[in-house]
Structure 1
Amino acid sequence: MRRNTPGWHRTLGILLLSLWSLCTSAYAAEEIVLFSYQQKPPYIIDSKRREGLYFDLAERLNAELPQYHFVIRQIPRKRLDYLLAKDRLDGIVLGTNPAWFTDAQRHLWSEAFIDDANLLVSRNEGQVSKLSAENLDGRRLGVISGHRYPELAELFERKRIQREDGVSESVNLLRLQRNWIDAAVIGRRTLEFYLHEQQGLRRQLYIDQRPLRSYQRYLLVPASHARLLPELNRIIGQLQQAPDWQARLAHYR
């Protein structure tokens, strides 16, 4: 018997390590990517600090479905559209709406998990100020590059308003303050966040209280991830009655 030789101990160690690795792999949570193409508060506030409503949702999914590990990754809208068209998107899309996709019927959709609206915002003072949807003719309207606005499609097509694409709603607010555009389309929850964070901003803005469009946000689930849809809907269905979730929503207002 030579089991006490150094070589035998090394062999035994390698075998034990291999068995441990196999066991660990068998029980490792499957990673599921949650893609976000709208990088704006309160949904995404600080990616490095994992702060924002989307991170709160991912944390809840991880707690409810420990067999999966949900992670958030940013993706440009054009890249997202390309991967969806090719059926190559390996993950789920956060916080979107079927009306924003021309091929919405090709995908599965979760239950809605939050409501939102697009508001028209202009300056509170000056020659071009206090605009409404009825007097936008000839005006420069700030929107987000690559985004679809069904409620404004006819106005854009007839060129009754000038579409001015910006990279974010925060940039469009700045352009509005500097008179580079006449009005901007801002999401209601995003606007509430900025009004709370920036003292004095409310006095500078005129907010048309009639939403351009009210909508809900869903999860876009490609067919490759259809197995997740029942559990996702179960968890989403519990949010409205969950005090901790409602507290998170109130925190971002």
Structure 2
Amino acid sequence: SLEKVVGNSLIWLGHNSFFLQLAGKRLMIDPVYGSIPFVKRRSQFPADPSIFRQIDYLLISHDHFDHLDKPSVARLVADNPQLKLFCGLNTGTLIKSWFPNLEVIEAAWYEQYVDGDFRLTFLPAQHWSKRGVSDGGERLWGSFMIQGDSITIYNSGDTGYARHFEEIAGFFSHIDYCMVGIGAYKPRWFMKPNHISPYDALTASADLHAKVTIPMHYGTFDLSDEPLFDPPHVFAAEAKKRGMPVIIPELGEIIKLQSIR
């Protein structure tokens, strides 16, 4: 149950799915509870989906099936009638067509939503969007900055390594945690534009001047050529080499968050 989650905390739920409690708000990021079309889930979802109650915000980075999972969102919306969705332009339009009563906040890149001490910003990513045969590029993909209780957390969404990390750092002078993808990175010639490698993930975090890096987007769906559990090992070894602090959460582990000076 979520009663054990006290104060500012996050729980990695596999792939890009996170539960986050910050400044008294509860968030779900890209929740996927089971398998997705054409791809079997390779790790157990670490919680009973029914525990996710009193969720204030649902964040969806983009429309791909491994991030926007209709059955999981349906479950979350049914259990949390007060939920607000925060996502990129036109992604909300699609989700609202499924759940007409859902309150939707759509954002362009660099647009912010403020709720008291709590702030969400939609930011760039180098990726793409597509769910059907002919809807490529119709919906805006991106990344998130999540701020509250003097803690700033970046979530990269799906992205290749590009200039936007340096650009974002120009707007946010202090980032405590950088949640960044490390999986689905081989073969490089094919994956490089859209998915970041464990090496580039650390470079991206360094570009952002983030204090701690938290890897994601691995070990759940087999989407590429590298072995499923290769990314975290490569990532941990490289972080050690570079002397960069990282937290590699176990599935379902409660990670306490703090402002890091």
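Rg/Rh (Cα atoms, Kirkwood Rh) was computed and gave 0.92; which structure, 1, 2, did it come from? Checking each candidate, the match is 2.
Computed over structures 1, 2, relative contact order in percent (Cα under 8 Å, 6 or more apart) reaches its largest value in 1.
Using the calculated result -10500 for helix-only ellipticity at 222 nm (-39500 (n - 2.57) for each DSSP H run of 4 or more, over all residues; to 500), pick out the matching structure from 1, 2. Going through each structure in turn, the value belongs to 1. Source structure of the calculated read-out (distance in nm of label points 7 Å out along Cα→Cβ at positions 67 and 171, 1.6) within 1, 2: 2. Once Rg/Rh (Cα atoms, Kirkwood Rh), for residues 83-146 alone is evaluated on every structure in 1, 2, the highest one turns out to be 1.
No lab work stands behind these numbers, since they all come straight from the coordinates. Remember, it's a predicted structure, so these values are computed and weren't measured experimentally. Cβ atoms are built from the backbone, for glycine too; each structure is taken alone.
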